[in-house]
Structure P
Amino acid sequence: MSECIFCQIIEGKIPSNKVYEDDYVYAFRDIHPVAPEHVLVIPKKHITSLTHLEENDEILAGKILLGIKKIAKQLGLDEKGFRVVNNIGEEGGQTVFHIHFHIIGGRQLTWPPG
């Protein structure tokens, strides 16, 4: 999907600060971080949101979660903890309609977020 900003990042048409990449997943630093560590994890396959995952995406979904685990360890977040956020749809706060997960950490996080 050439109009999708995340697809353009994956294709190298838009620069990003890459943190991790494998055959299924691409991860890069958020340009508006809310914590010292704020990374976006996206599948290389365009999927609009979590509600658009299909049965044949189960391997991809697992690769995303394992990628999040690897990235958290790489960033040194696995010991003290971190938050994983996935916004779904307009009312859920999703602004880019390509499924993505935020890894947020590097400081004490509160609930509700703020």
Structure Q
Amino acid sequence: MKPLTAQELHNLAMNIVGRLLEAEGYEFMGVNSKPKKNPQFVCLKNKQLHFIVVRNVVYPKDPKKYDLDLMKKMKDHAHSQEGRIYYAGVGLYNAADPSLPVYLNEEYIVDYEGLIEIQ
């Protein structure tokens, strides 16, 4: 059993969020798969720019909690572009035992409740 790397977990989280954005009619203007390069998605919907920061979150952390300092910087950037900023925290947990890593080709649980708009 091979645990997923941090980059693989990040890519999985981005794929989950990206598929949902696409299904909701967002048009991708830019995609960045580097975990520390923000935002991960720049999208257009209804002629409005949307900046989305994606983070994979491991057990036992709460996927709805985000880095306040980072999101304040991102909010300032989004507002300077007349855009909106969102946080997408995706909890990825081993289905058999959340305290174990997520393994390649093994079942996992996704804890994602959608975009959180930063006001």
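A few notes on this one:
- For semi-axes √(5λ) of the Cα gyration tensor in Å computed as 21, 16, 15, the structure of P, Q it came from: P
- For -8500 (helix-only ellipticity at 222 nm (-39500 (n - 2.57) for each DSSP H run of 4 or more, over all residues; to 500), calculated) the corresponding structure among P, Q: Q
- If you line up P, Q by mean count of other Cβ atoms within 10 Å over residues 52-59, the top spot, with the largest value, goes to Q.
- Computed 29 for relative contact order in percent (Cα under 8 Å, 6 or more apart) - originating structure among P, Q: P
Read-outs throughout are calculated quantities, based only on the coordinates presented, and are distinct from any laboratory measurement. Remember, it's a predicted structure, so these values are computed and weren't measured experimentally. Cβ atoms are built from the backbone, for glycine too; each structure is taken alone.
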